[in-house]
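S.K.: The following blocks contain the structures, represented as structure tokens.
Just so you know, all these numbers are worked out from the coordinates, no wet-lab data involved. Keep in mind it's a predicted model, so treat the numbers as computed, not measured. Cβ atoms are built from the backbone, for glycine too; each structure is taken alone.
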Structure P
Amino acid sequence: MQTHHMPKLTIFYFLLKVSMLLCALTPNFLMASETLFFKTSDETEIEYNVYKAKGDTLFIWLYSEAGPQAIEDKIAQQLTRLNIEVWRPDLFAAHFLPIANSSMDLIPGTDISELIDYAHKQTGKRIIAVTTGRGALPVLTGANLWQTKNTNSNVFSGVILMSPKFYFESPDPGEEAQLLDIVNYTNLAMFIIQPQKSPWYWKLDHTIPALEKNGSDVFVQRLKNVRDRYYFRADADAYEQKQTTKLPESLKNAASYLNALPYKKRKVSKMSTASKSVIIGKKERKLQPYKGNPVPPMLILDNLEHKQVDLRQLKGQVVLVNFWASWCPPCVHEMPSMQRLQNRFSAKDFSILGVNMAEDEKTVRKFLATKVSINFPVVFDRDGAALKRWGVFAFPTSYIIDKKGHIRYAILGGVEWDTEAIVKKIKNLINE
């Protein structure tokens, strides 16, 4: 049997053509990144991955408090096909910081400021900083530092923030939430991508005016039917996964908005280094005496039977008012224990009122039929008006009203409601 050998050069060109064909036929073919190092003025060495691309825009995409996410690297690769270059610096490793919310307050703004300068000098491109969640803190701080040193430059187009956290912490019910100090010093072009199924969605009417007050131009894309971190949630549903595929295009569109803004000189002042820091560690969440105005705000809402329920009509009973949503895992987790708590008392002494946050009736009915088994009333805060009146900051938030109609206890977060400590508090209120 004769054997024919292909010349080495012919084999090379054959394999090259096959490779090029596969690239053309595979829409998800992505180029690998390059790992480089940048040394700051204080000798801190920062490792960063570069996803090179044609075009005149470069994203400096910082990790959030959740740390590096593989999907973000994939999105960065996809952005290169949209002619956007992406740099992904690891500022946790550079400063030997744990991946945690509190670490975001420890990342020097000078890192971001110097990265902006360095990225532009290396590429000549316009720079946009991108991040998620608490990453907004170092990004805005770094942008502020850069602006104070570059008062006549259009190199830095602005920031893209996904579900940004502009508050120091989630306050206890009855206490006022405090915006980060940097918000009062920020004057930027910014594009906010905000999922609707999020506590931060309900804060936009507070955060946007606060940002605009100092001169910032704020664009907002509201994403319906998705949760915070939807693009890297382990429990992302089919719709959230579909929206994730659209994120590269959304980021490109956001960049187009920022780059298209006419240049204007933005007046900024450097933020004081004595500014309040983000709380390190988590506060203990437990049912505790309410510190706000004990007189409950108005609560008149329709129930599943389309009848109005007025909290004032429940005077004479101890009432647990619970603000919840079906997309909120702690809300779902605590519901069975709420039902067990209800079962321990007679309906004339104690009742629960579950206030659903702006979900449609079909969604709520399906959730109640398939996910939990409860028989206490559910009412609909369809436009979030009750949430705002009550000052609800996050879900779930619950209030216990005494027989005289005054708020006595409250808690932010989920809890096991049928513990002896809580049962004892309820009994004491019933016996007053």
Structure Q
Amino acid sequence: MAFLRALRHKHLAVLWLSQVLSAIGDNFYAITIVWMAVRVAGSGAGYVVAAQSLAGLVFGLLGGVFADRWNRRTTMIVVDLIRAFAVGALPLLSLLGWLQLWHMAVVGAVIGALGALFDPALQASLPALAEDRQLLQATNGLMDMTRRLARAIAPSIVGVLAAFLPLSQFFTLDAISFVISAVAISSLGRRFRWQPERRRVRSRAIAGVATEIAQSGRLVYTHKPLAWSLGGGGFTNLAWNIAFLVGVPLLAQHVLSGSIGAFGLIVGAYGVTNVIGNLIIGSVTIHRRVAMLFAGRLVMGAGFLVLASAHSVPAAVIGSGIAAFGGPMGDLVQLTMIQTDFPSSQIGKVYSLRSTISGVGGSLGLLLAVPLFARFSVAAVIAVCALVMIAVGISGFIRFGFSEPAPPLAREVEFPSSL
């Protein structure tokens, strides 16, 4: 399979393994920060989560601008080291007995803001690390799989290590994972094209940044399939957050067995099938990318319809698995389109635009979830969310059919001849 070919390239294997460890560390941090914030301030823990989410949204588009201005390798190394320092301050403050809620909120904001800079820099670097389009697609599958894999295994690792490791030391493990990531990226050397394409001199003023963001937005608008998909992605993420993050726990509690075991099986099925989907979609040659974009939304919606109608745990597990497979079908095509259909100087900004639209949709979904589930049944809300996903997919097929329109920029990526 193509992902095995990707891992045979030492630099890709090193990068991927470092990002797996970093993603596991991120989940250590996420679990620990909420738990410790609850102990310190009860329901005030929500401020810590909100600080990180808000910083990610505020700096989302700015992160793409700077990822397209600076040397991306240097950017990722510096960001990782700053994040290591910020998170590493938390166990020290805890050891001294000085840790307060505002410390955790500030660190959360730093992590959210810097993540908005690191992620587009990483995604924009991948075309320079791959030798052809198929390898790039497989690498996207591996990288996209890191967070899904980490989300599946990190809670279990926390459960085991918490028996003999002080809770605050999970922050230390996260800080170490950032250092590992920085060292791994540094080890890749300077032989790859880390510097974005140089065009005209850009203004460093706020107006110049706004101009760059506006220009990238206009470029995305000319790429009709991607623009349609990104807009639909906002609605899809809104529906997904309602149906999965809030709806699945309620479904397990009120409709199924009422046990946390049922909830764990549903979430586990989603995680495992997500990983399998990444490996399969990342390894096949996709001739009709636009059709695949919207077919993924149809599959995801169909899975959530099965989930909404489930009256047994096995049926819910099947629905969860179907929905999970639809995610990589659309996500990996989106990422590859961004990396291959746009100039190197625009990849970071376009990726940041994608993340911002998705983040806004997800945040609105969490805000709407409480009143929706308070007023309507769990199954009904999940079913409506499934129909929203299906509508996004159908609208894409109505707009583009099964055609494969050429990207407006018609850019052919210059892959390195040898690695």
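S.K.: If relative contact order in percent (Cα under 8 Å, 6 or more apart) comes out at 25 when worked out from the coordinates, which of P, Q was used?
M.R.: On the way: P: 12; Q: 25.
Going through each structure in turn, the value belongs to Q.
S.K.: For the read-out helix-only ellipticity at 222 nm (-39500 (n - 2.57) for each DSSP H run of 4 or more, over all residues; to 500), a value of -27000 was computed from one structure; give its label from P, Q.
M.R.: Details: P: -9500; Q: -27000.
This figure was derived from Q.
S.K.: Have a look at P, Q and say which one yields 3.1 for distance in nm of label points 7 Å out along Cα→Cβ at positions 191 and 367, as calculated.
M.R.: Details: P: 3.1; Q: 5.0.
Label of the originating structure: P.
S.K.: Assuming 22.1 is Kirkwood radius over Cα pairs in Å as calculated from a single structure, say which of P, Q it is. Don't skip to the end; give the middle numbers.
M.R.: Working: P: 24.4; Q: 22.1.
Corresponding structure: Q.
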